[in-house]
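The following blocks contain the structures, represented as structure tokens.
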Structure I
Amino acid sequence: MLNQFSRTELLIGKEGIEKLNKSKVAVFGIGGVGSFVVEGLVRAGVGNFILVDDDKICLTNLNRQIIATRETIGESKVEVAKKRILSINPNAKVDAYQEFFMPDSKEILDETVDYIVDSVDTVTAKIELVVRANKLNIPIISCMGTGNKLDPTKFEITDIYKTSICPLAKVMRKELKNRGIEKLKVLYSKEEPIKPDETLDNSCKTGCVCPPETKRKCANRNQVPGSISFVPSVAGLIIAGEVIKDLIK
């Protein structure tokens with residue numbers, strides 16, 4: 001009998017479909033990368049999600065985030081992503097946390113989680129996620145920098161200690177080494193970062209229709225990285241593919 005996963009079953013079999021349906025994936029950061037991670041996972045058949053992001057959808061998200069439309073500006077990213085998941089698979093189970101994950105955040109993860117995706121921006125949060133994943137023995141994949149890039153063919157999956165070029169990966173290597181963490185699966189780009197045009201006002205405060213809290217955050221950043229539609233989206237789908245392949249092994 002045909003169903004929405006019939007084409008996928010031809011590739012991974014009935015057992016693979018059943019594994020994905022029972023799997024729970026926690027995605028931290030539902031932005032340019034994270035929103036496409038979620039998209040890839042739910043369309044493949046992952047049945048259980050934890051979504052964590054404190055942000056609301058902003059005008060400047062329209063260029064790269066699949067959950068961002070003119071109609072969703074000002075709405076919670078995790079709630080919009082949850083609605084999208086359920087519109088694709090009404091049987092999915094989704095726990096949404098609208099909060100900024102940091103070391104003092106309450107425990108969101110437990111032994112029921114099968115995989116963690118780190119697509120957050122801050123090093124402190126990324127390190128904390130790796131520490132908690134190691135403590136709970138949960139597989140994790142962490143996304144390095146996708147801003148200021150134009151070539152999605154330069155992405156690859158590797159261990160953090162085999163990375164080069166990426167400034168964020170360099171910081172992560174140092175911080176993880178200081179904590180005695182010996183490995184971390186990451187997605188990173190071998191492309192040299194492009195220097196953004198500093199003469200442009202690339203915050204969203206001028207003529208902005210974003211919520212005040214989002215506008216302040218954007219305006220207070222020292223340097224907003226450049227982004228484009230086809231780079232973070234590719235990164236997100238590569239990560240989703242890696243998670244799915246690991247889950248059905």
Structure II
Amino acid sequence: MSDIPVNQFKRRLVEPAVQYGMWISLADPVAAEISAGAGFDWLMIDAEHSPNDLRTLLAQLQAVNGYPVSAVIRPPRADAVIIKQYLDLGAQTILVPMIDTAEQAEEMVRAVLYPPQGIRGVASARAARWGRIDDYYRQANDEMCVLVQVETIKGVKNLMDIARVDGVDGVFIGPSDLGAALGHIGDATHPDVREAVVASITAVRAAGKPAGVLSVNPTLAREYRDAGANFVAVGVDTSMLAKHTKALADSFKNN
């Protein structure tokens with residue numbers, strides 16, 4: 001029989017060291033595998049704003065499995081059925097978007113846990129190595145990691161209550177949507193947005209939970225890290241490809 005995989009990302013969340021990650025949005029296993037070998041601590045495979053489905057998510061989980069990097073999956077919405085399918089694929093860490101209340105956060109915790117703590121449906125799927133992991137159903141809850149994403153004014157108002165929900169392992173602050181809610185759509189670097197993100201990170205840490213954030217701006221990423229964020233995404237594959245391919249083309253066409 002096989003052993004259940006240990007969720008290293010969850011283990012390291014409670015350590016002082018910052019875990020650096022990257023957004024994976026290309027919906028391609030080769031691109032995911034290339035990123036997996038880059039040296040990041042975690043990769044966030046996105047199904048909210050990317051053309052991912054169960055098959056592409058499965059292929060990417062398989063592609064990164066052989067590398068010392070943790071996979072995080074973000075579903076398109078806070079939906080227990082969708083999350084159940086992702087967990088059956090083998091995902092152990094879920095980042096749930098658009099969480100506005102502690103009640104929503106509690107529902108998502110229950111969605112990832114087997115009874116009696118939760119409502120996750122039982123199936124002999126890839127996560128259990130099709131029945132080859134001994135006593136998987138009694139061990140799985142310990143390896144599940146629930147991250148909730150707060151990115152609205154309502155969510156920020158309820159931030160402390162959300163962070164204190166038992167079973168929430170970390171709170172991720174979404175600068176882009178929060179910036180839009182604050183009237184600065186498309187400008188996640190605006191001082192108002194920066195101030196709100198730093199205040200939110202501080203509140204999450206004061207509640208005793210890890211805090212996460214995404215910023216492709218190195219100065220901001222370090223500012224948020226220094227404010228207390230301990231899982232920080234610093235790049236997006238699609239943006240990097242768009243930026244560097246244009247720069248390459250321009251370097252020849254304009255000179």
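Comparing I, II, where is mean count of other Cβ atoms within 10 Å over residues 45-52 highest?
On the way: I: 23.5; II: 19.2.
Greatest value across I, II: structure I.
Can you spot which of I, II the value 1.9 was calculated from, given it is distance in nm of label points 7 Å out along Cα→Cβ at positions 197 and 229? Walk me through the numbers before you get to the answer.
Values: I: 1.9; II: 0.5.
This value belongs to structure I.
Given a value of 0.35 for FRET efficiency 1/(1 + (r/R0)^6) of positions 13 and 165 (r between Cβ atoms, R0 = 35 Å, to 0.05), point me to the structure among I, II it was derived from.
Working: I: 0.35; II: 1.00.
So the calculation was done on I.
Okay, moving on. On mean count of other Cβ atoms within 10 Å over residues 53-60, which of the structures labelled I, II is highest?
On the way: I: 21.0; II: 17.4.
Comparing I, II, the top value of mean count of other Cβ atoms within 10 Å over residues 53-60 belongs to I.
The value 24 for relative contact order in percent (Cα under 8 Å, 6 or more apart) was derived from one model only; which of I, II is it?
Working: I: 24; II: 19.
The correct label is I.
Right, next: Thinking only about mean count of other Cβ atoms within 10 Å over residues 61-68, which of I, II has the largest value? Mind dumping the intermediate values first?
Details: I: 20.6; II: 16.0.
That would be structure I.
Each reported figure results from applying straightforward, stated rules to the coordinates on display, with no laboratory input. As the structure is a prediction and not an experimental result, all values here were calculated from the model. Cβ atoms are built from the backbone, for glycine too; each structure is taken alone.
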